[in-house]
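Some structures to go through are shown next.
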Structure 1
Amino acid sequence: MAKIDAFFKLMHEQGASDLHMVSGSQPILRIRGEMERVQFKVLENDELKGMLYEIAPEEKVKVFEETGDVDFGYEIPGMARYRANFFRQKNGVAAVFREIPSEIMTIEQLGLPPVCKKFAMLQKGLVLVTGPTGSGKSTTLAAIIDYANKSRKDHIITVEDPIEFVHQSQGCIVNHREIGAHTKSFSAALRGALREDPDIILVGEMRDLETIQLALEAASTGHLVFGTLHTTSAAKTVDRVVDVFPANQQAQIRTTLSESLKGVVAQNLFKRIDKKGRCAALEILVCTYAVSALIREAKTHQLPSAMQTGKKFGMQTLDDAIMELLKKGWIGPEDAYDKSIDKQKFVPFLKEPPPEF
């Protein structure tokens, strides 16, 4: 057993999402969104480096020594998987570990809306799950892929950096590929995937022009593609995809996107006040003919009103989702106000409205 495993055990017992190991500091856990120090001595650089290198594959240590940054997956059988990131900082080495539960939660367990099941059963197109870092995008995507895995008889390829949730083949065959270990890059894996007879492709992160271009190409040639982006709303997601391309290509990309995009799930995590834990507020855009026309005509500023009028298709705005959680008594008014888009709606719930109101 590696020396650092004791901290993973503590992390698991405390229900923490992240473990921070930093030279010159005590270990720190993120529990329900807040940082809490572990009662342990301050970690010195050489001691911490020894603990980290004990669990890192040799080739990842080499990459870290050369670049100062590296990502990889680490697993403790019977407990959980961890997404590890090593980096250098002023006092020496540091690492952050994100726990990935070994059990994949279902769409029902997460309380996701029924439209997520429809996304899982699409024959082709692009579905994007977006939100800030740590907002639960991977968990939502895992639940959607899990539903497809159980309900379909197809070939699923996931491309991640590193592999997070591991799906056992059920109705579908599932192949997991990790950047660095099994393929050079997201774009190389996507290029290869088109020759590997996939029905569903999961792209862990759509970081650059080439990856986004290939994902769009795959979605428009009869594959169902799921991807993630670090955007906060459905409208910003559409703009981000288009803005990655050079100006002279953007009109063509809008047309392609209007035909390929099937849905956007933009989410934000909130700390619950009624019990321990967190919950997600989801903005959902479903690409109806009206929505496709707005994307094609560069009228993304009208998407929020299209979501308001498209509730029968399963659409909802982020503010409506936040308001629902607030009225259920699950989240606090201050948190709701901070993460909302139209803040005016939430001012009446605040004990002390901010000066601008």
Structure 2
Amino acid sequence: MKSNYDFLVIGGGIAGLGVASHLAKHGKACVLEQESSLGYHSSGRSAAIFIRNYGNKVLKQLTASSETFFNNPEGIADHSLLSPRGEMLVATENELEDLEAYLSDATDMESLTTKEACDLVPILRPEKIAAAAIETEAQDIDSDLLLQGYIRLIKSHGGHIKPKQHVQKISYENGVWTLTTPDESYEAPILINAAGAWADHIATLANIPQIGLMPKRRSMAVIPAPSGYDSSDWPLFASASEDWYAKPQGEKLYISPADEDIVEPHDAWADDMVLAEGLYRYEEMVTAPVTQVEHSWAGLRNFVKDKTPVVGFDNHASGFFWLAGQGGYGIQTAPALSEIACDLITGKIDSRPNDLLEALTPNRLR
């Protein structure tokens, strides 16, 4: 049995669902997800925080472009998806150059004294802190509400979402892409590759050169909030060299070793040794020891060599569109990348700066 569409999207994470929520307004769209649930991999394992100064110049531009949508998520919610958090960087003597480099092209960052940093997060060791800075406007993102909102938008515009559809074969003939799964075949003239860590694998199935995608594991541990403290209004706090960070979450602390080990695409899990090393680095900076890890997990952050997302049609095959390589910035850039991808696919790109589109095109990697 074959089902015909105008747009086929491979990947039911934030990228695939975001672009499909726009494309469904322009034609018959279908999202194919290999797992039984949506947002199962990277999208469901993100720290989900909006940080203006995170990433390279292109990523900062995409983040800034997404802010209006987050504050007024039309069709998603009647209130902002952002809530106050803040992001504070602390530097030891050995990390002063790292902090200086981060601040050199940052905006809306405020330097803090050691006392001010410890007032914000009282478990920090003052004798360890040589300098600190904070982005007070960094905010938590309600990523689950965003994901569910994209799903509702797709369905409200007549789009389809098909879980448990593992794509096994891809072919192209007479202007039409055909995708074969164990259950069904799907056809469309436009194929959007939003398969996350599996995006290069999808390209291989389609007989298209890979883009050199590197899935990198990022681990997380959940511990109880330090006894005797109310951590609910603490900012996310992190080392200036990004070798650990901690984020308050309800009555818990999420702590990451900020690992970036290159791995094969898989259902990621935390490496116990990597997690232990990261927790040790965190404990070196605080007065509250880690006595219990309640839970841990890992996700895959997917990069190409220049750490800039890959968005655009591939010049090796008509109708094959890349939406990949978002790294650890996929949630906070999703609104902008979804709109840009839709504009490129539907030909409405007049308002987009050429330098931005050139920075995103997959053909820069050839």
Structure from which -8000 was derived, helix-only ellipticity at 222 nm (-39500 (n - 2.57) for each DSSP H run of 4 or more, over all residues; to 500), options 1, 2:
2
Compare FRET efficiency 1/(1 + (r/R0)^6) of positions 261 and 333 (r between Cβ atoms, R0 = 25 Å, to 0.05) across structures 1, 2 and report the one with the greatest value.
2
Which of 1, 2 leads on FRET efficiency 1/(1 + (r/R0)^6) of positions 141 and 205 (r between Cβ atoms, R0 = 35 Å, to 0.05), largest value:
1
Given a value of 11.6 for Kirkwood radius over Cα pairs in Å, for residues 109-156 alone, calculated from one of 1, 2, which structure does it belong to?
1
Out of 1, 2, which structure matches 4, 17, 27, 24, 13, 8, 4, 2, 1, 0 when P(r) over Cα pairs in 5 Å bins from 0, in percent, for residues 165-220 alone is calculated?
2
Answer label among 1, 2 for the case where log10 I(q)/I(0) by the Debye sum over Cα atoms at q = 0.06, 0.13, 0.15 Å⁻¹, calculated from the coordinates, equals -0.24, -1.12, -1.37:
1
Work out which structure the value 23 belongs to, where relative contact order in percent (Cα under 8 Å, 6 or more apart) was derived from one of 1, 2.
2
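A short reminder: the numbers here are calculations on the coordinates, not readings from a lab. The shown structure was predicted, so the numbers you read here are calculated from the model rather than taken from an experiment. Cβ atoms are built from the backbone, for glycine too; each structure is taken alone.
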